[in-house]
Structure I
């Protein structure tokens, strides 16, 4: 298991930092009733990746934060008699080529449980590979205001964004959304 200090450090980087940045920028967005916020999440927000509990928890947290923030922004705008012009999203950018499986583990894990690194390397070889431009173009699309129906949701950048929108349109609107759900 990850050292507690390292675990909380990862949570601070991947959750506290974007939340605090949101606190800084949100007042001006609310004053204009305009803006797009995109958080980097991961498919692990919906899955349990072994030996990465801090990463899993952080990505689930930021995904839920985006969904809850959107619900709050929509409720506040409704109280003011208008629609929220601020859209919050989280994205799964796809399995972009990184060395995460070799750099994300503390030295203690490398020494005491080298099988973790070996297992992650095997998993890395079997995963699909995506071009990073897919997530970049998804962000451009969302920032241009074209994905309003997806606000508050986690967007999988490996899927065609317009197909995702059509899928959302084809289902009844739930009373409460689940940003980590399908």
Structure II
């Protein structure tokens, strides 16, 4: 049996006020949506989508069908921003209590030509599960996974990882961190 590699993309979504939970539930019904994260800020939800690479490159059409045909057509969606990484590196993060998994998304601007170096270095940090090379304002996206604890709170724990570990990596110019309030994950 041939196993095709997958491509992970992200969709930042602004929802109609008060419809964020409904949006997360509806997103999880789409087969390609594997994660839905409730955020505070300009965007209300970040969805992670996984697409199998096709032997005949039809993934673009599948991607357009899902994003434009399903997500953007939802009446509770006001606006979206799509992130399609140019390259991704993903590894398992082993947690003692995976049911208490917390996430944070760290967008990084890097020095010109140092994007892949930063991608590789950030993935050496224990709490970093994914490192994605982006094209645009941010150059690298790191996905953090760690265990929720009573103390410190998730936001403080993410801030410590960013300030004490990620920000010390050479060639990072700026970071922006999104900490989900709640996440829904398909196993």
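What follows is calculated from the coordinates using simple rules that are stated; it is not laboratory data. None of these values were measured; they are calculated from a predicted model. Cβ atoms are built from the backbone, for glycine too; each structure is taken alone.
For distance in nm of label points 7 Å out along Cα→Cβ at positions 89 and 153, the highest value in the series I, II is held by structure II.
From which structure (I, II) was distance in nm of label points 7 Å out along Cα→Cβ at positions 129 and 161 calculated, if the value obtained is 0.9? Value 0.9 for distance in nm of label points 7 Å out along Cα→Cβ at positions 129 and 161 corresponds to II out of I, II. Here Cα Rg over 2.2 N^0.38 Å is compared for structures I, II. The highest value is that of I.
Work out distance in nm of label points 7 Å out along Cα→Cβ at positions 17 and 145 for each of structures I, II, then name the structure with the largest result.
Working: I: 3.1; II: 3.6.
Largest calculated value belongs to II.
Identify the structure, out of I, II, from whose coordinates helix-only ellipticity at 222 nm (-39500 (n - 2.57) for each DSSP H run of 4 or more, over all residues; to 500) was calculated to give -5000. Working through the options, I get structure II.
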